[in-house]
Structure I
Amino acid sequence: MKLYRLETVTWQDSQLLYHALPRLDREGLILLSPASPYVCLGYFQDAEQEVDLPFCREAGIPVFRREVGGGGVYLDGQQLFWQLVIHKENPLVPTGKEAFYRRFLQPPIEAYRALGIPAEYKPVNDIVANNRKVSGTGVAEIGDYIIFVGNLIVDFDYEMMARVLKVPDEKFRDKVYKTIYENLSTIKREVADVPPTEDLWTLMADKFAALLGPMEEQRTVDAAWRAKADELAPQFLSDEWLLRRGRPGAGRTVKVREGVEVRHKMHKAPGGLIRATIEVEEKVIRHVEISGDFFFFPAEALRDLEAALAGKRIDQVEETAARFYAEQAVESPGVTPADFAQVVG
């Protein structure tokens with residue numbers, strides 16, 4: 001496996017490169033950070049519900065949807081990313097997503113501890129220190145590869161994070177800011193003397209090498225990798241890709257009358273927030289759209305779950321979802337069929 005120590009790259013490359021690597025049938029550990037700020041959305045999120053898109057456009061802040069689940073976040077050069085691309089059959093990969101997190105979160109945990117920060121693993125996929133989250137992480141599957149992304153947070157723009165989110169009013173935004181500040185910490189908040197960035201890159205590389213074994217270091221993007229990232233750019237940077245979760249189905253018409261309801265519900269499961277828009281007629285689900293900041297594997301099966309729920313009675317949601325999980329071998333850390341019953345039922 002290669003260590004791609006790229007350090008500062010364009011904001012687009014900070015996402016496109018790890019999407020490209022598995023499509024080249026390569027493993028690798030990528031270390032990088034973006035040269036300019038942007039907002040990054042989780043795979044299942046609805047951009048128009050989660051982000052203040054007009055503000056971002058006016059402020060010149062790009063918005064990107066990744067193929068990794070989880071929530072939206074404001075990213076900039078004060079966050080040092082690791083992006084691990086590893087084959088599913090690699091002997092280091094354990095069975096089950098929680099076991100994967102436990103193993104592969106150990107290197108960043110050890111990096112934080114080396115800085116004097118008492119980091120520890122908190123299920124499902126968090127690193128916490130002094131009861132505050134200190135890293136944002138996520139896992140996805142692309143083809144035969146598992147993608148594991150996360151960061152060392154040197155500093156964080158709490159105010160901008162609260163500003164880019166779509167909220168009902170400014171009072172709510174103030175509450176969001178306060179909650180984020182109280183529950184998310186940084187290296188600068190935890191230690192008096194922050195090492196140079198170069199030393200932090202080396203620390204992270206060393207801790208991952210202790211788990212992955214010696215890696216050949218490469219500091220540039222080779223021609224094949226560049227070409228694949230450029231090939232993906234038109235799709236991933238398009239409005240169609242960004243807004244796809246927020247668009248209604250083609251030709252869909254909602255007529256509200258006695259016995260017919262359109263419901264918009266949210267449910268906070270341990271594994272993340274689930275949103276659902278449900279059309280119900282006489283207690284039967286006619287259509288459902290699910291989004292949120294959770295993780296779901298395989299990702300494309302979420303659309304199939306929506307289809308499986310259509311035509312079922314509201315009181316059959318948990319039973320239907322449980323059967324679907326078993327038949328499709330679904331994994332959704334921290335989210336169960338009972339959680340879908342809460343938000344859809």
Structure II
Amino acid sequence: MNKKKLILLLSALLLILASVLVHSYYSKIYKPNTVKEGYLYIPTDANYDEVQNLIRPFIKRIKPLNWVANRKNYPSKIKAGRYLIDKGMSNNDLINLLRSGNQKALKLAFNNQDSLEKLAGRIAEQIEADSLSILTELKEPSFLAKNNFDIQTALAMYIPNSYEFYWNTSASKFKQRMLKEYHRFWNSQRKEKAKKQGLSAIEVNTLASIVQKETAAISERPEVAQLYLNRLNNRWPLQADPTVIFCIKALKGQETVIKRVLLKDLEIVSPYNTYKNAGLPPGPIGMPDISAIDAVLNPTKHDYFYMCANIDTPGKHVFAKTLSQHNRNAAKYQQWLNRQGVHR
């Protein structure tokens with residue numbers, strides 16, 4: 001073989017080798033490797049071994065991914081979060097996404113959690129922080145005092161709604177965000193309406209929690225709110241059965257089912273018993289939704305002072321201006337309960 005042919009042969013072999021190497025590198029970097037769509041959750045302070053295990057269900061081959069990850073120095077730049085993985089992503093796309101920290105926010109929602117403990121549990125179902133760390137933050141004394149709350153009114157700070165959060169939001173950042181949302185909700189218009197009712201924002205929330213427990217019918221809440229406002233403005237005790245039920249559950253446990261308030265229950269000694277104490281209780285007896293809060297801010301004007309469950313329209317009430325009218329309504333309701341066999 002002459003020299004010219006040898007050079008041509010070597011050149012051809014080098015070209016083939018280069019093509020193989022280029023294809024190999026290209027495949028490692030750009031060939032689709034993810035096999036399904038879904039969310040990848042990378043915990044705070046995770047190392048690359050942990051990330052590998054979390055990624056495995058999404059990909060066909062781990063070695064090419066590791067090769068790309070190491071070339072891009074990803075193991076030293078891991079960012080926690082909730083990442084949307086698309087089917088057919090290349091290793092290059094996947095590592096670039098994870099390196100960027102461009103995670104997907106989620107819609108965090110809560111409604112009608114009747115205690116800080118239940119609220120913490122609900123939030124922990126949706127973000128990385130655990131319920132104990134969230135509860136500790138919600139009850140933190142200096143934070144509450146600084147923002148004019150206490151342990152009895154703290155629940156009023158959380159306005160039920162859907163909020164956009166990152167999954168790896170800390171318990172502390174969750175609390176701070178909700179404080180901002182609280183102040184955003186209590187804008188000048190709502191504050192002015194509260195002032196016209198002679199109430200603070202927390203007092204509105206407290207009364208709204210009673211209104212919501214009193215009636216599930218949203219359309220009826222402005223009427224119920226006005227009835228309680230009539231009582232407050234005339235220095236009458238609220239005599240709200242939901243506050244008595246709150247007292248019973250505080251004594252017997254939150255899972256206690258109360259279908260009927262008895263006369264003996266009205267004697268429970270508690271600042272939340274509005275039969276024995278004038279004015280509003282020390283704080284909300286639950287988490288009212290926005291419709292209940294707005295019902296207190298925008299009540300239906302009337303001069304009723306009494307109400308009783310309406311047996312003809314379940315879930316609603318009949319209203320009365322005088323005690324004699326109310327006693328007739330109450331007697332009718334009590335008779336109905338007895339016929340139904342409802343004794344507690």
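Every number here is computed from the coordinates shown, using simple stated rules; none is lab data. Here the structure is a predicted model, which is why all the values come from computation and not from measurement. Cβ atoms are built from the backbone, for glycine too; each structure is taken alone.
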- Note on the structure: semi-axes √(5λ) of the Cα gyration tensor in Å, for residues 165-308 alone, calculated, reads 27, 21, 13; among I, II the input was structure II
- Message: Comparing relative contact order in percent (Cα under 8 Å, 6 or more apart) across I, II, which structure shows the greatest value?
- Response: I
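Give the label, chosen from I, II, of the structure having the highest value of percent of Cα pairs over 29 Å apart. Can you show the working numbers first?
Details: I: 41; II: 57.
Answer by largest value of percent of Cα pairs over 29 Å apart: II.
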- Task: Given a value of 1.02 for Rg/Rh (Cα atoms, Kirkwood Rh), for residues 149-228 alone, point me to the structure among I, II it was derived from.
- Result: II
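Given a computed value of -15000 for helix-only ellipticity at 222 nm (-39500 (n - 2.57) for each DSSP H run of 4 or more, over all residues; to 500), which structure among I, II does it belong to?
Working: I: -10500; II: -15000.
Computed on structure II.
Comparing I, II, where is mean count of other Cβ atoms within 10 Å over residues 53-60 highest?
Values: I: 12.5; II: 15.4.
The maximum falls on structure II.
For which of the structures I, II does the calculation of FRET efficiency 1/(1 + (r/R0)^6) of positions 277 and 301 (r between Cβ atoms, R0 = 25 Å, to 0.05) return 0.40? Don't jump to the answer; show the numbers that get you there.
Working: I: 0.85; II: 0.40.
It was calculated from structure II.
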